[in-house]
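Below, each structure is written out as structure tokens.
Where a number appears in this text, it was derived from the coordinates with a stated rule and is not lab data. Just so we're clear, the structure is a prediction, and the values are computed from it rather than from any experiment. Cβ atoms are built from the backbone, for glycine too; each structure is taken alone.
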Structure P
Amino acid sequence: MKLEAVNRMERSEFVAALGGIFEHSAWVAESAWEKRPFGSVAELHESMMQVVTGSPAESVIAFLRAHPDLGTRLKVTDYSASEQQGAGLDRLSPEEYEILSTLNRNYVERFGFPFILAVRGRSKDDILEAMKTRIDSGIPEEKEEALRQIGRITRFRLDDLLE
């Protein structure tokens with residue numbers, strides 16, 4: 001899809017095309033639509049990230065909570081499923097799945113939202129190591145890191161979708 005076409009879209013078309021970029025959060029695209037036209041994919045992405053980071057704290061936490069646990073066997077978006085498959089999270093042994101599930105539970109108990117990591121280009125071992133490392137972070141630092149990771153994830157998605 002071309003950026004010029006995105007810039008010409010009505011709000012409903014824009015949300016239909018880009019609403020899934022941010023996990024279960026079409027409201028990000030809906031709010032970013034008002035900032036059109038975008039001069040580049042980077043500008044579009046920055047506008048979308050500003051919608052998130054400019055939201056009230058309780059909205060940001062709800063946004064973070066909309067993300068799936070990594071390696072979950074529950075229904076995830078097509079974007080997440082593809083990204084997790086690329087990292088091998090769809091081929092975990094029962095033992096690896098149990099370790100990942102335990103780490104996910106511990107993380108959510110500590111921070112109140114799921115562990116978020118841009119998994120593209122990473123192995124399941126990389127992901128497990130990142131989880132083990134980040135569990136010791138402070139809550140403000142981890143919230144900031146989760147948003148940084150979402151920025152990476154969503155930029156990958158936009159770059160894949162738009163030219």
Structure Q
Amino acid sequence: MIVVRLVKRLGRRLSTRRWPAILIALASAVVTYALFLYFIFAYYLADDPRLVPDTFRHARRPVLITAHPDDETLFFSPSILYHRHDPHVTRSLLVISSGNYNGIGEQRQTEIHNSCAALGISLDHCVVLDHPELQDNPKKWWDERLVEEIVASYIKKWEADLVSASTTPG
């Protein structure tokens with residue numbers, strides 16, 4: 001009932017105003033709500049085990065594999081942040097391509113290393129490959145066997161007990 005009364009009251013107020021003021025009020029409400037949700041999920045609920053798969057919660061040496069820089073934050077942020085304060089967990093990130101499609105590969109490599117530092121992944125476990133056959137190009141498919149060989153070598157090197165990968169196209 002309280003919500004209905006608030007909606008009616010808001011409706012009466014909005015009907016007396018001009019449309020630009022209404023749009024500004026609605027945009028402000030949407031932005032405020034989005035920021036509220038961001039802070040709730042990013043800070044208050046970041047360590048909530050319900051947001052992290054069970055297998056990841058028990059892993060001690062997870063390896064995250066992405067196709068491009070920035071995929072780690074798009075696909076794995078809750079998982080990465082879940083173990084950020086546990087000294088017994090060693091997280092590793094393997095990025096298959098430097099993201100050099102638009103000629104900004106060096107910049108993206110710097111960004112990924114900054115991201116790893118912010119996420120608590122040590123730089124010796126934060127690897128961005130720059131293999132000539134695995135370049136960022138939406139028109140070229142990567143050789144699956146080559147990717148498999150490279151990934152397997154890092155899984156062995158880092159003694160991974162969990163491998164998680166994003167599935168964006170190469």
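Computing semi-axes √(5λ) of the Cα gyration tensor in Å, for residues 45-92 alone across structures P, Q gives 17, 13, 9 for structure Q.
The maximum of distance in nm of label points 7 Å out along Cα→Cβ at positions 21 and 53 over structures P, Q, that is, the highest value, falls on Q.
Sorting P, Q by FRET efficiency 1/(1 + (r/R0)^6) of positions 37 and 149 (r between Cβ atoms, R0 = 30 Å, to 0.05) from high to low puts P first, with the largest value. One of P, Q was used to compute distance in nm of label points 7 Å out along Cα→Cβ at positions 5 and 133, and the answer was 3.9. Which one was it? Label of the source structure: P.
semi-axes √(5λ) of the Cα gyration tensor in Å, for residues 69-140 alone computed as 24, 11, 10: which structure among P, Q? So the calculation was done on Q. For Kirkwood radius over Cα pairs in Å, for residues 29-124 alone, the highest value in the series P, Q is held by structure P.
Among the shown structures P, Q, from which was the value -0.46, -0.72, -0.93 of log10 I(q)/I(0) by the Debye sum over Cα atoms at q = 0.09, 0.13, 0.16 Å⁻¹ calculated? Matching structure: Q. Taking helix-only ellipticity at 222 nm (-39500 (n - 2.57) for each DSSP H run of 4 or more, over all residues; to 500) from the coordinates of each of P, Q, which one would give -15500? Of the options listed, only Q reproduces it.
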